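Engineer: These notes open a run of structures that come right after.
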Structure I
Amino acid sequence: MKFGKLPESELNTVDFALPPEPPGNQKVLGGIKKDPVKIHIGCPLWGVPGWIGKIYPAKAREKDFLANYVQHFNGIELNATHYKIYDESAIAKWADKANGRDFIFCPKLFQGVTHQGGLRGKEGMLTEFLRGIKAFKEHLGPVFMQLSDSFGPNRKEELFSFLRSLPKEVTFFLELRHPDWFAQDAVRKELFNTLYLLKTGAVITDTAGRRDCAHMHLTIPKAFVRFVANSLHPTDHPRLDAWIARIVTWIEQGLQELYFFVHMDDELYSPELITYLTDKLNAACGLQLPQPHFIAAEGQAAGSQITFFD
């Protein structure tokens, strides 16, 4: 993910501290621990050649990557659906790779709806998109909607009207990037209050150059986190420590579901960070989250990713 990326030379100047807990979160969560909490952790893509010989078999081919991916992670932030509307047969083939596993796909809403023109008049595209992803069946997680960086609060009525039109049987999370959504208290409060009333989740994006997007607001008792790491920079592990502490707090207060996805430039070291994250969550919460299993600890050659997802 390029959004919010900073040069490595600037990372030590960034205050990565997570914001204080918003007052409304306890109301949303309910204050009573839920058992069990559903936690799904993964990456934004499965096509990472650098994982061959690392967590994928040495002779793994592209067509085998998803079948290998589901053996190491229990969720994926599916960016592929942002660039193309897939029909039911294509989605079903992906779902079959996760058959028998507690694995969740979180498809990103098609860019024709969110980035090409306004949000009005997109009923046909939205219907077609939803028809396809329903083929995930029990493996369908929440849909996340990302609006363009230029979509600001001056278009709030367009956004709120669109959100009201969404089907209630599907969970949606919204990622906003225009800084004006977060810069003023009145705008920010109206946004998160509206999402709460419409039972729509708010994506939390933790990236170096846009700390405002790590807003920490929960508008439903579920969390969707996009954690943008920096290829094992010394700041990555302390940042995860802060997230682990916050997640533990949310679980104690009643969090029902967590979707946590690790991003970085080529995803090469995402398995290492996810192992660190799941180790600590398992220990702190008595969980048994699946973890990547490594073929070898050393000698891994970095590969360039073959997908165009972002």
Structure II
Amino acid sequence: MTPAPLTGRPRCADLADAAGDAREGTAPPAEQWLLIERAGPWERSALAAFGTDVLTALSGWARETRGRIVLIRRPGRRTPDGDRPRRWFRVDARPGREEVRTGEYRSDAGLAAVPSLAGHRSDRPVALVCTHGKHDACCAIRGRPLATALAAADPEGTWECSHIGGCRFAPALVLLPHGLTYGGVGPAEALDIVRGYARGTLAPDTLRGRSSLSPVVQAAQHHARAATGMTGIDDLQPVACVAEDEGAWRVTLTRPDCTVLLRERLVTVDRPLTCAARPSGRVRVFDPVEVVHPA
């Protein structure tokens, strides 16, 4: 994505673009997702709008399932929801268990029960674009045009969402149920990515990773895709991930069989990693050492 012109204080995504920060291995950790429709506006801590009972129930679900809770709204919608029914989605993003279940709620009090409700199964993929401007300005500046473009092509399957993580890679695009997280994609590129997702393929260059996999496995898949050219969503599934000597990892993948050796390191950078942060920050990098795969 072409960086926006710098005006005043440089923003975190502009600085990350200029530095060429590696995206791989940065997808937010989440084996499951809970999406709650709430028109907004959202405060910096989006879930703070809910009462204690609701927060306790939702937080318990997130701990038990390695889940992530985000607020969603239709692109451009900023008016209060009123009394109309609002949607929720509960998504299983684990490999081989991918599923979207959805339902409606009318009051915040009803949200405490949502983690245990059956809802009904939906076969429609969900595209999330982070536009949470009160958490990070880059997400709003870069995310809103992307959400608008995707909604024009698929109004039912596209939602704006609250904070995802990795704001310096804005705009963040998450494709569910697989939890594929992309960063720094423009509207035209994102449309191609969403269409490819419907066909069972992914776009490796801007993919940050799959949320249900650890950062090291996300990075290993990235380097394996570069070596093998495999772009299927279910290609290069992890079999084992073993820590070796200091910072070294051996990741075994299959479909096709492939072994990736990586070295993990933390790099201190003299710049903020979010618009609200102060320098300096630290980024995690996975350097490929060797990729072994069938000829």
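Throughout, read-outs are computed from the coordinates displayed, never taken from laboratory work. Not measured: the values here are computed from a predicted model. Cβ atoms are built from the backbone, for glycine too; each structure is taken alone.
Engineer: Out of I, II, which one gives 22.0 for mean count of other Cβ atoms within 10 Å over residues 32-39 as computed from the coordinates?
Structural biologist: II
Engineer: A further question on this structure: Comparing relative contact order in percent (Cα under 8 Å, 6 or more apart) across I, II, which structure shows the greatest value?
Structural biologist: The structure with the largest value is I.
Engineer: Which of the displayed structures (I, II) returns the greatest value of mean count of other Cβ atoms within 10 Å over residues 256-263 on calculation?
Structural biologist: Largest value of mean count of other Cβ atoms within 10 Å over residues 256-263: I.
Engineer: Also, quick follow-up: Suppose helix-only ellipticity at 222 nm (-39500 (n - 2.57) for each DSSP H run of 4 or more, over all residues; to 500) works out to -9000; of I, II, which structure was it derived from?
Structural biologist: Going through each structure in turn, the value belongs to I.
Engineer: Let me ask something else about it. When mean projected area of the Cα convex hull in nm², for residues 136-239 alone is calculated for each of the structures I, II, which structure yields the highest value?
Structural biologist: Structure I comes out on top.
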